[in-house]
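Just so it is clear, none of the values below were taken in a lab; they were calculated from the coordinates. Just so it is clear, the structure is predicted and the values come from calculations on it, not from any experiment. Cβ atoms are built from the backbone, for glycine too; each structure is taken alone.
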Structure P
Amino acid sequence: MLHLLWLVPLLPLLGFTTLVLLQRVLSRTATAIVGVGSVGLSCALALAIASNFLLAPPMGGAFTQTLWTWMQVGDFAPSISLRFDALSLVMMLVITVVGFFIHLYSAEFMAADRSYLRFFAYMNLFVASMLVLVLAGDLLFLFLGWEGVGLCSYLLIAFWHEDPHNCVCGRKAFIVTRIGDVGFLIALLLIFTELGSLDIHTLMQHASAQWPVGSPVAIATAVLLLAGALGKSAQVPLQTWLPEAMAGPTPVSALIHAATMVTAGMYLIARTHTLFELAPPVLLAVAIIGVLTLLISGFSALAQNDIKRILAYSTISQIGYMFLALGVGAWAAAIFHFLTHAFFKALLFLSAGVVIQALDEEHDIHRMGGLRTRLPAAFWSYLIGSASLAAVPLITAGFYSKDLIIASVWSSPLGGPWLWAGAVLGAFLTSVYIFRSVFIAFFGEPRTLVGQRPRARALIALTVLSIGALVIGFLEIPDIFGGGVHVLSEFLQQTLPRSAARPEPARVEWLLELVTVCISIAGIYLAYRLFLRRKPEAEALASTEDANLLRRFWGSGFGFDWVYYRVLVGPYEWFARVNRRDVLDVFYNTLAAISRMLYGMLRQTQTGNLRWYMGVLAAGGVVLVAIVVLT
């Protein structure tokens, strides 16, 4: 069964190819069958392969499938190879399972769109590229998938290209992520130059043998890889593209922000963990960037009124938690939060899509209200996703994964009280901003008429994702809860290092657990008091000039776009206007002008008079003879 691994990314790629080649003859029904069915078949095959891997693990805990050598130039011989281990198994299952239900939902959500076929073609190519990224055994092959998801994200964000704003948002995402991709590409060149291979398993062995911990080349390589990860995973300072990605259809937001592109940077760091362990300063930078990102994005989410932008900033914040976990060496905790996040964030986006479609494309939560009874399926789905995001204790998946990260930050030698405090504050902000959207949008008085309601395909997707957002967390249960369960972390130890956590006394563990629980509940209660049971004093405070200024600052994403425009974009536009005629062309235009002038002068000599030609020829002969005689 493992030998069929190559079919997992190939099936959605075949779906894309079929849709492109047969676009003139496929009906909408056939389009849905091909678009959804190709990912569904890939999902079924992925589940079968994963079952086979778990029941009969390959020797060494990993299976490598080399399909062919991509190219061979001297010692440079990258291969089209797949590496299947514990990490890629988890990533593959999340992409195919969550991706399938997003596709199923899309078949209903996009039914009235005139570009129905083009949408599914892009979505299939996106899934195929992401599967190549997580299954690749060679960094150059991984880079192919990496660039593939970058291209597809641009195509999907700018899907409704009739609106110029959508094209601007797509272009912004493409350009900002390219900044990080340049770092990744330079890292590939450096790795091959220094280690002589781009095979992931081989290069990590060579790096461990050749590079001492803290060596300049190890630090340089890790920094360049981190640059690529920051761009793809929308972390500070390259996080500004993600909120603009909301210009695409809601299923696109779910696919990009839940299970695929934005987690690619986290996956890259986890996959090349040996290189980062050889560069402790860079690993510390990963943790600091993670905690800064989760705090900045948490405050920004508090000031948003667009329901999708709230979820976008939430995504940035939750990936910040994953980076924080990676930075303190809690590799399994980062992957666990990736797993739970995929379910509850996809659920939140799809629930928001139901609301937006039912309210005739209304995105402002302040123009919703009263949806708890008018859209019960969307309400319960959104509530479950919000509870999991806010880490409501014991009953939600997000509680167990976020709790594991916060506990790991405290107990890890690479962590510390300041990083732990940042993670706790981020958890509090998360509870406040997500339940702010719940109380404003689903409670109170109705403000907009409800039209279309979800049908079978959307309801199936919401139901399955809701179950996942509740039960996936039971893969990891803390020891203080009756012995503990560590299914996922023990499985991932085949591929990732064990977290180097300090043993803590039981009373400290209980205290940390109590803090996590209280923070979650306190955030929900504060949101309830501020946004559902509004007090005149709170409203008066919120309407002050200072509060409005702070809200605008947070709402702008802490002014990163303003700074980038003033420092980079604005000067570039000014120079383009000044240099409209291109100063470099002055030299070449001058040469052309001189040539034209000389041509005009020589043309005057062409009179057609034979005697004139003979006279000039004789004069030239005299001059040549004189030169010879005189010299």
Structure Q
Amino acid sequence: MNTSPYRALDWVSADDQPVLLGFFTIVALGFFFAALWPKLRVMLQARPENRFDRPLDRIWNTIRIAFLQTKLLKNKASGWMHALIFWGFLILLLRVVHFFVIGFFQDMPIPLPGFEWIHYLYSLIKDIVILLVTLAASYALYRRLVIRPSRLSLSGEGILILVLILAIMISDIVFEGAYFSANPSAGTLMEPLGLGFSFLLTPLGPAVVVFLHNLAYWTHVLSIFFFLTLLPRSKHFHILTSIPNVYFSNVTGTGNQLLRIDFEDENNESFGVTRIEDFSWKQLLDMHTCTECGRCDDFCPALKSGKPLSPKELTIDLRNHLNSLQDKKGPDSSDNPALLGGVIQDETLWSCTTCGACEEECPVMIEYVNKIIDLRRGLVLTEDRYPQELTKAFKSLETNSNPWGFGRDSRADWANNLGVKLWDKDHPTEYLYFVGCNGSFDNRGKKISSAVVATLQSAGVDFSILGKEEGCTGDPARRAGNEYLFDMLATQNTATFKEKGIRKIITHCPHCFNSLKNEYPEFGARYEVIHHSELLAQLIKDGKIASREKSGEKVVVHDSCYMGRHNKVYEAPREVLAGNIQAEGILEVENSRERGTCCGAGGARFLLEEKVGSKMSHNRVDELMEAQPDIIAVSCPYCVLMLEDALKAKGLQDKVKVKDISEFLQ
């Protein structure tokens, strides 16, 4: 063996070594780009979407989620396993360069004169990383072969990738060990793995050491090439797409980032998504980024209640459909299977509550809800196919601006004898109290509205209501896929707000809050919108709401999806309870805050019967009852309805009460 410090190889001559390595490099890159181009071509044909705004926010998102792995680390064991492999590969990229320098430039001294300390420092870090990645990959292999978590998509491909990772790590150790065995003076304590392994190889003799040195080099390099050719042909394409996907993810931190449809565009032949190319390029990037880890499934309330919706499988089905089109001229080929009712079943789409639990858990920031809404739009607006229950709701929303058929003129009847002022644009109050459909028409909802009014009046808040001039925000229409109806309702409300000169809005319904705050600005309606939990918390801090004596009741908090995950408001309801609670303390269950389980009402699901599986509200009550509460505290009128119905069905209505936070102040 050549014992020069340049680590020359002996299987081929010095002249042939760069040629052979160059040949393998060209072949591997050729296979890589041959598989990459069809994916890129389809994405270039997709619907445009602006995801290039707010670059500083996007960079911070990428650092926090992609590089620091904050979402993955929520699950300690598997999170650290994946994080160590990810961080290890980033650090070992320089080692890959090192191997290619050795192959292409055998006469280059390594380490370079004058930079020895950098080389040895990196060597120590490299050895530590190799050890950690080897342990992490071994544990990952153990999980797949022995533990076999149900949420994972277990496949031979995943095992092959882990074997390749281990081959790259082990071959590096053998390569170093064989070199130090043949060149004892070259080994240092800054390269402990190679130095330690060299002591095991030396007794084998020079011939074996030479063979292992060359075998390790080519095993390392060819494993990297094989890994490269697999990436665009497998689910592990996410190794390349995950960082860009995080960068281009939703940085608003609110809502579902649903895109408004331009119904005036004469080029629109259909509305919503009916074919794969109707998705935006970012939505297609999502599909390529799925790691099949199943974290989304773990927290999906629809899947946990037996509905035919798995966020993971939805993404995989869409990705497989997308990949099946890549060898054709384009995704609009006439022999493609139908997307709606074929690749994706209708019931899968209608099972979603749009709660956002899947998006909260996804470590690579895949957006699921906007795809489901886009597919619902395709069903409703283009194919005119949707659950029968929605027919009456859509008609009532169009004619009476509420989903239940109540006359619009009766919208303010709940406020009779409460001393509530109607909005007068000539003498406007500070706030408009936007009551919402539930608070105006539902018997239980009216009690919440009355409690809000009484509390605001006692605190001296200057507010009034629109009465019969108030209309539904359109949230149930939009989440049900009827974007045209939402557009109409939002346009009407915006015109009313402008004509009345409204500037500040209070609402106790999180769905109204989300629409008015996050979606109405696209219609030119930009106001200060505040949820009653936020306002009540501030009034308590300001001393405008008197404290009450504690009653000793045990209170557990249920987080509303549209105030919590969609708008990141978790503390305000708890501050209201803590500052003025009739209880000894606030209880929390395991699935709370960002991991709170949906009651089942969102996504217009409150208009639909649950005909498959168990009821989501029953599952949520089971979780909340683990705290053995006397009262369930909520800040959403739909959550109140769903949880009260579940308690009644379980015979617990006399044992446990459900209260809106405003009702604690009465």
Distance in nm of label points 7 Å out along Cα→Cβ at positions 149 and 533 was computed and gave 2.8; which structure, P, Q, did it come from? Q
Test item: helix-only ellipticity at 222 nm (-39500 (n - 2.57) for each DSSP H run of 4 or more, over all residues; to 500) calculated as -15000, pick one of P, Q: Q
For structures P, Q, calculate FRET efficiency 1/(1 + (r/R0)^6) of positions 365 and 381 (r between Cβ atoms, R0 = 30 Å, to 0.05) and state which one comes out highest. P
Out of P, Q, which structure matches 64 when percent of Cα pairs over 21 Å apart, for residues 309-468 alone is calculated? Q
If semi-axes √(5λ) of the Cα gyration tensor in Å, for residues 293-356 alone is computed to be 23, 15, 4, which of P, Q is the source? P
